[in-house]
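Got some structures for you, see below.
No value in this document is a laboratory result; all are computed from the given coordinates. Worth saying up front: this structure is predicted, and the values here are computed from it rather than measured. Cβ atoms are built from the backbone, for glycine too; each structure is taken alone.
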Structure P
Amino acid sequence: MRGPLILLLLLLLSLIAIATALMLGSVAISLDEIWAVLRGQGSALNTPILLELRLPRALAAFAVGGMLALAGAQMQVLLGNPLADPFILGISGGAAVGALLAMLAGAVSFGVNGAALLGAMTSMLLVFVLAHGRGSWSPTRLLLTGVVVAAGWGAVISFLLVLAPQHNLPGMLFWLMGDLSHARHVSTGLFILALGLLLALPQARSLNLLARGELQAAALGVAVKPLRLQLYLTTSLLTATAVTLAGSIGFVGLIIPHLLRLIIGSDHRLLLPASVLAGGSLLVIADTLARSLFAPQQLPVGVLTALIGVPVFLYLLQRGHTR
C-alpha cells in the first residue's frame, strides 16, 4: 500500500509544480485566472502568456525531466553501475556537437534541434558498434566505450567553442548548460516519454532480476541479451529526445533513481513510474526558479539542477557510506 500512496503523492506534486510554473514569472497570474484561461474565458493579456509561453514550457520541462529520470533508472540496471546516468554513453556529447555545428552554420531552432537529434543518434550507433566489435557485448565494454566516445565529443565541443564567433557564444553556452526557453515539439517529448514508460513497465520484473546479477537473471528465465539491447535502445531514444528539446541538463537522471530507491526500494514496477513523476516535477520546479529568481533575466536550467543535485548526491553518498 505504501508504493501506490507514494505514486499518488508524486502525481500531486507534479500537478502542484505545473500549477506553480503557470502562476509564477515576470507577470504573476492567480489560479482563478489560470482556470478562466483554460476554460477559454481568460483576459487578452494572460491567455497568450499561459497558452503560448508558460504551459508549453512547463510541459516540456516535465517531459524532459521524466525522460532523463526514466533513462537513468534503466541505465543503472543496464550497466550494473549506480553512478550511471543518461549522459554517460556520450549521447549528449554527440547531440551537442550537432547542435553547435548547426548554430555555427546559422540554423534556426528547427535546424538546431534536427542537428542535435542527428548527432545523438550518430553517437548512439557509434557507441553500440564499437562496444560490440568482434567480441562479446558486455556492460563493462559498453561503459568504457561510452566514456571514451564522450571524452572525444567533449574535445570537439571545446574546439568548436574556441573557433566560434563572439556573437554565437552566448547561445551555444546556454544550450550546453540546458535551456528550455526555446523548447519546441512538446507533444513529441510527451509521446516519447509515454512510449518509453510503456516499453519499460512490462520489463519491470526482468529488470528486478537483472539488477541482482546477469547469471541469476538468466537462471530465472530472463533473456539477458535481448533485454540489454532493448534497454540500450530505449534509454538512448529517451536521452536523445530530452537533449534535443532542452540541451544538456545534468543530475536529474542520476539523483532521482537514487533518491527513490531509498524511499520505495528497488522494485521497478514502482520505481519506473515514480522516476517519471519525480524527475518531471524536479525539472519543472528548477525551470520555474531559473526564469523567476532574476526575472526578466533567465538562468540556464542546468545550473539550477546542478546546484540542487550536487548537495543531494553528496548526502546520498554519505548516507550510503554510514550504513
Structure Q
Amino acid sequence: MSEGRPGIVWVTGAGGLIGNACLEVAAGGLRRSGAAGAGDVFACARGLARPEIDLTDFGAVERLFAAERPVGVIHCAARSRSPACQADPVGARLQNVAVTNHLAGLAEAIPMVFLSTDLVFDGRRDGSMGGYREDDAVNPLSVYAETKVEAEALVRRNPRHAIVRTSLNFGRSPAGPGAFNEELASAWRAGRTVDLFVDEFRCPIAALETARRLWALLVTGRGGVFHLAGSERLSRHDIGRHVADDLRRWEPGLATPLRAGSLRDYSGAPRAPDTTLDCTRLAGLLGEPMPSFSAWLAGRQSSGAACAA
C-alpha cells in the first residue's frame, strides 16, 4: 500500500475481538508505529459488522464493494467458536471458507490480510515443544481449524494477500464475552472454579498488539504466511493465573479459583497440546519483537488502563 493513497480499508468482524481492536487502533492513530503510509490508512478504517451487512449475502457485499472501492481489507470475521463449528460444519464452511473466498476475489487487486489460527497445527510434533514456523505442515484437529486451513489455501492463490496465524487474544469483545479472559472472568464472577491444563501450551497476546501489527503488515503490502503471537510459551493454567492476577487488581476481593488438570486425564474432543508459534518472520519484517504477555499485562496495570475482562 503506497503512501499518499487515501481510501477506505475494510475491517470485517468489527463487532468481534480483533476486528474491534483494529478499529480502536486506527482511531487512536498508528503513525507512531513507523509504518509507511500509516496516516492515510488509519483515517479510513471502515468496520463491517453483522448488524450492518451479512457477509454471506454475496450480492450485497459486491454492491457495497463497488460503491466504496476499498483499497485494502483486514478480514477478521469468522465463526470461531469450535463447538459451534463442530455442531454445524456446513455453516462453519460458509462463514469461514466461502466468505473468505468471496472477499479474496473482490480484493484481487488490493492488499488483504486474512486472520487464521495456531490451531491449524496439531501440536504433536515428536521431539518438539511447539515453535511452529510458517512452512511447517498443518494438521487441524477440529472443524474450526479445518475451515481455516481450507480458507488459507484459497487466500494463498493471490501473492498480494497475507495470511496471519495468531493465538489466544486478550481483550474486550463488543458483542459479548468472546476473548479467553472474558470467559474466565465470567466463570469467576459466577462463582465457578476453572479447570485448566498444565500441559497444553499457547502464546497469548493482547488483541490491541495483534491489531497494531495487522495494520502495519497491511501497509507493507506484503503477501504470504505470517505468525503473530506473544513471545511467551505458557500453559493454559499459567495463562489463567496471569489473567486471575490481573482481574483481581481491577476487582479486589473477587475469588478466582483455578484447578490444575492434565491432558493425560482428558477424554473429550481432540486438543492440540502445543501450538506455540515462531514469529521471527513477521517480527523481522516489521522491525519489532513480539510482546511478552506477562510484561504487557504489567505495563497495562502500571498505566492504569481500564480492565479488558
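For which of the structures P, Q does the calculation of helix-only ellipticity at 222 nm (-39500 (n - 2.57) for each DSSP H run of 4 or more, over all residues; to 500) return -24500? Computing helix-only ellipticity at 222 nm (-39500 (n - 2.57) for each DSSP H run of 4 or more, over all residues; to 500) on every structure in P, Q gives -24500 only for P.
For structures P, Q, calculate FRET efficiency 1/(1 + (r/R0)^6) of positions 146 and 258 (r between Cβ atoms, R0 = 35 Å, to 0.05) and state which one comes out highest.
Working: P: 0.95; Q: 0.70.
Of structures P, Q, the maximum of FRET efficiency 1/(1 + (r/R0)^6) of positions 146 and 258 (r between Cβ atoms, R0 = 35 Å, to 0.05) occurs in P.
Have a look at P, Q and say which one yields 146 for volume of the Cα convex hull per residue in Å³, as calculated. Of the structures listed, the value fits P. When distance in nm of label points 7 Å out along Cα→Cβ at positions 98 and 154 is calculated for each of the structures P, Q, which structure yields the highest value? Largest calculated value belongs to P. For which of P, Q does FRET efficiency 1/(1 + (r/R0)^6) of positions 58 and 282 (r between Cβ atoms, R0 = 35 Å, to 0.05), calculated from the coordinates, equal 0.70? Matching structure: Q.
For relative contact order in percent (Cα under 8 Å, 6 or more apart), the highest value in the series P, Q is held by structure P. Of the structures labelled P, Q, one was used to calculate distance in nm of label points 7 Å out along Cα→Cβ at positions 274 and 298, giving 3.3. Name it. Source structure: P.
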